[in-house]
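Colleague: Down below are the structures I want you to see.
Read the figures in this text as sums done on the coordinates, not as results from a lab. This is a predicted model, so every value here is computed, not measured. Cβ atoms are built from the backbone, for glycine too; each structure is taken alone.
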Structure I
Amino acid sequence: MAAVLSEKVQLQLKAGEFTDKADATPVTIADYGAQALVIWSLRRSLPDATFSVVAEEDAGDLREPGGEEMAARITELVNAVLSVEAGAPALSSEEVLDLIDLGDSAGGSQGRHWVLDPIDGTRGFVGMRQYAVCLALLDAGQVVVGVLGCPNLPMEPITDADAAAGAAERVGQAGVGALFSATLGGGAFVGPLKEGGQPLQRLALEDSADFGEARFMESYESKQSDHSFAGRLAAVVGVTRPPLRVDSAAKYGALARGDAAMNLRFPHAGYRDKIWDHAAGALIAAEAGAVISDVGGKPLDFGNGRWLDMDRGIVTAPPALHAALLAAIQDLAPAS
C-alpha cells in the first residue's frame, strides 16, 4: 500500500507537497502517507502485540498553523489507498496524524521494535530517481526481519539509466518494481513488488577476491557520501569500472542479487545515520551472503536507539572483497 501511494505521489508531485526539515533533509506528503499506511497495517495485523515503531517522520509540522492543507492532502491519499487496497473505512485527518505520530519510539536493545523509513532516499524520490520503503523488526537489538519495497527498481540488474532521473517514468511497465525480504537465518528473497505475497526467488552471492570486474555502488549525490574517498579506495584495490550511483536502500537489494559487488558509504564529518536507513537492507544483504560492518570492522549496532553510530562509514560486500576493502581503508585512512 505504501508503494501504491508513493508511486502516485512521485509522478504528480507538486510545489507545496514537500518541504525541508530542520536538518535540511526533504520530506514529502508521500513520506507521511506511507508511514501512516504501514503503521495502520501493522496495528491491524498485530492487534494484541506490544507496539513500538521507530520511524523517521512525525506529524508536528502538520499540526502547526499552515499545515492543514498538507494534512488534508495526506489524508485524502491515505484514504484512497485504504479504500481500494484494503476495503477499509475512511480515516479522519486527526486519525492519520495520530498514526504518523506512533512512530516516536526510542527503540533500543530491549524488547521488539518495528523500524520504518517510509520513503528512504527522499532526494531521489523528488528527483524522479530510485527510492525504497523500508521496514525491519528489531528483537533485543538484533534485526530479525527486513523488507524493502522498491517501486522504480527493475527486476533485471539495474543500469545507470535506471538509477538516473526518469526512473519514475517506467513505473507500471512490465518488470519494474522489486520486493526484497529476509528473516534472520532464513535467507533473503526477491520478487515482483505488485504480485502480492512473499517474494520467492532466493538470493545467494558468490564470494570472490577479484576486483577486476567488480563494480561498487554509492549514494547518487555526493552530499550523501564522500565520492572522492570511495574513488581513491576503488583505485587502490584495483576496481576499474565506474561507480553505480543509486539513491536509497535500494542499493542493498541490488547488491543482494549481484547487480554490483560492493556498497560503500562514507558520510561526511558531522553526519549521523539513523537505524531506519540501514536496518532492513543490511539484513537482506547479509542473508544473501554479504558482510556489513563499519570501517573498523564492527557489526552495525541497531540497538542503540534511533541513531546508528559507527566508525567512519559502512562497507558491504561478499566476505573476501569485504576483508580486502577494510585493509585498504586502513592504509588510506588509518583510525586516529
Structure II
Amino acid sequence: MYRQLQQIIKDIQNAIEFSGAVLVAEGDNRLNESFGYANRSEQIANNLSTRFGIASGCKLFTAIAICQLVEKGQLSFQTKLSDCLQYDFLTFDSEITIHHLLTHTSGIPDYFDEEVMTDFEELWVANPMYHMRNLSDFLPLFQHQPMKYHAGEKFHYNNAGYILLGLIVEHSAGMSFADYVQAFIFDRAGMSESGYFALDALPSNTALGYIDQLDGTWKTNIYSVPVKGGSDGGAFVTVEDMKKLWDALMNYQLLTENSTNKLLSPHVQVNEDGYYGYGVWIKKRNDTILKYHIMGYDPGVSFHSAYYPKLSSGVVVCSNKSQGAFDLMRGIEGYLIEKLGK
C-alpha cells in the first residue's frame, strides 16, 4: 500500500541527506523509516525508538496543559496575565489574557524576534545557554521591553508568550512545568520515551542535534540552544510517542470533547488558508480542515507533525539536522492529498 510513498521518502532522503525518523499512520497501516546518525562521531544510527528534539513543536503540550487547568476551574481563557503572575510587567498592556498568549496575539515583546535577529545562536552570546534551565530564567530577556503592538491587534508568532503560559501552569498547578507535562500529558498518552531532558544529561538513544557548515564540517547544537527546554519548546520525543499524542488528543483522553474542539478551533487567521488554534497550526482546503499541524526549528533540530482528519492519518517527521523535515513532510503530504482527491 505504501510502496509509492516509500519511494517518495527514499528519493527525498537521497536528495537532501535527511537524518532522522519518519512515521506515517493510517488506521492499522504504518510506514516507519529512520535514516542517518544519532551520534556521528560514534556512528550510532538513528532508529525508530530514537528520541529527537522538537523545538517549538511542543507548544501544543503547553496549550493542552492550560486547557486542562481551565477545565479544573483554576483559570479561564479570559483570565488576565496580571491576575496570573506577580512578576514585574510594567511595560505590558493590562488587558493581555491567556487567550492572547495562546494565539500569539498578545503583542508582548519576544526574547527571540525574527524581525530583529535571524540567528538563534546569537541570543546565547550575551546570555549563556547553560544558565537557561528554568522558565523564569527567560524573563530578563523580554519582561521590561516595550510592547510590539496592542493586545489582540494581530497575530505575531511569539515564544515569550509561551514562556509566560508555562509559568502560569507552574503557578496554578504548584509544580514544575516539565513535571506537570510528564504527569498529565506524557503519562496519560502513554508517551513513555518522551521528556524535557537537559542537553548535559541526555538519556540513552537520544539523537544529538547537528549543524552542518558551508565548508563541509559540522558541530553539535549543545552551545546553540537552551540547556533545557520548556513551555516554548525543547522537549524530546520519539515518532511513535508523537503519534500517541495525536491519538490521545483526538480520542479525548487529554481533554474533554468541548475543550479539544476549543483547542483545535481556528482562533486567528494567519494567511489565506492558514489559521492558529491553541498551540496548533490549522490549514483549510476548500473551506474544510485539511490538517492540524505543529512544527519546530532550532539549530540542529527540524520537526513537522500533522493529523489529517478526513484520512484519520498522522504523520511525524523528526530530524536532528537544522533542515530536512519540511521537505520530507511536503513530499508525504503531496501523496496524502492526491489520495484524498481520489
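Colleague: Here Cα extents along the principal axes in Å, for residues 65-232 alone was calculated and came to 56, 40, 35; which of the structures I, II was it taken from? Numbers along the way, then the final one.
Modeller: Numbers: I: 56, 40, 35; II: 49, 40, 24.
Structure of origin is I.
Colleague: Suppose distance in nm of label points 7 Å out along Cα→Cβ at positions 33 and 257 works out to 3.8; of I, II, which structure was it derived from? Could the numbers behind the result be given before it?
Modeller: Values: I: 2.6; II: 3.8.
Of the structures listed, the value fits II.
Colleague: Here semi-axes √(5λ) of the Cα gyration tensor in Å was calculated and came to 30, 24, 19; which of the structures I, II was it taken from?
Modeller: On the way: I: 32, 21, 20; II: 30, 24, 19.
Derived from II, not from the others.
Colleague: Quick check: 26 is what I get for relative contact order in percent (Cα under 8 Å, 6 or more apart), calculated from one of I, II. Which structure matches? Spell out each step's value before the answer.
Modeller: On the way: I: 16; II: 26.
Considering all the candidates, the number was obtained from II.
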